[in-house]
Structure I
Amino acid sequence: MSLYSFKIIDLSDEINVSFKIRKKVFCEEQRISEEIEFDNLDHLCEHFLIYKKGEAIGTARVRKKEDHLFKIERVAVLVEYRKLKVGSLLINEIINYYLKKNKKISIMLHSQVAVEDFYKSLNFTPYGDRFLEDGILHIAMRHLN
């Protein structure tokens with residue numbers, strides 16, 4: 001059995017597990033307001049969790065922006081797992097999931113500038129100008145399929 005497992009979740013009880021991780025990472029660690037973090041868009045998204053030995057340790061959501069454009073959002077990994085490639089595993093699973101559905105789609109995200117190199121290592125490239133989201137500098141990035 002693999003050390004990590006990946007799961008697509010719905011808006012049932014498991015969504016609260018995702019919300020708990022997001023609250024810890026974004027609201028508590030980064031001091032992002034809950035009003036911004038929980039933006040009433042979750043019902044429009046597909047949600048993902050990554051587990052280690054049955055414990056949820058990371059999450060992300062993906063929102064369809066246009067017919068063939070999907071945006072990865074709210075990527076959060078618990079601090080004790082951040083240097084263990086968990087985020088890479090999560091993002092790669094999400095990318096593979098969508099590309100298996102349709103190889104002609106585009107995937108993008110808004111990266112915090114502090115982790116821009118992380119996304120570059122996963123074949124994302126920045127475009128446009130940097131901008132502020134809740135006081136944190138971000139850059140738009142697209143995945144190069």
Structure II
Amino acid sequence: MLDRELHWLHDGERITHPKIIEAFNQGLVPTDDGRFQLRIGNDWAYVTVEGAAYRVNAIDTDDTRVYLRLSDRTGEALDPTTLRLGEDGVLTVRVKDGRAEARFSRDAQFALGQLLVPEGEGWALQLPTARVPVPIAPSALG
């Protein structure tokens with residue numbers, strides 16, 4: 001099971017071995033029916049994911065886009081229309097073609113926040129040659 005804080009658990013015990021955590025993070029795959037499989041080699045099993053399935057560990061930018069570096073060691077472009085601010089103040093975003101949710105790490109959320117600028121009644125991400133609107137209520141971002 002992957003809990004809300006993105007900790008792997010087995011029989012209620014937290015898994016702490018770094019190589020096992022890395023293998024599990026890389027082996028987690030969303031299925032078309034909304035569930036998640038853990039795939040290791042030829043073996044697989046369905047696993048319970050309590051909240052976000054992935055962590056945004058860092059962000060990168062180019063002139064016009066923001067890219068997410070995820071906990072499964074993949075990367076993809078940010079779709080700002082899927083950004084959400086949770087009640088706990090942590091950003092989440094849809095990833096994996098919208099099939100899964102990723103929770104921002106503190107460092108990644110701070111880095112994204114550094115790009116935010118006011119725009120009209122809302123916010124935008126200021127990149128070298130583009131401003132990308134962010135559809136989150138201004139009061140939610142402070």
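Source structure of the calculated read-out (mean projected area of the Cα convex hull in nm², 9.3) within I, II: II. Which structure, out of I, II, was helix-only ellipticity at 222 nm (-39500 (n - 2.57) for each DSSP H run of 4 or more, over all residues; to 500) derived from, given a value of -4000? This figure was derived from II. The maximum of FRET efficiency 1/(1 + (r/R0)^6) of positions 38 and 118 (r between Cβ atoms, R0 = 25 Å, to 0.05) over structures I, II, that is, the highest value, falls on I.
Comparing distance in nm of label points 7 Å out along Cα→Cβ at positions 30 and 70 across I, II, which is largest? With respect to distance in nm of label points 7 Å out along Cα→Cβ at positions 30 and 70, the highest-scoring structure among I, II is I.
We did not get these values from a lab; they are worked out from the coordinates using the rules stated. Keep in mind that this is a model prediction, so the values were computed, not measured. Cβ atoms are built from the backbone, for glycine too; each structure is taken alone.
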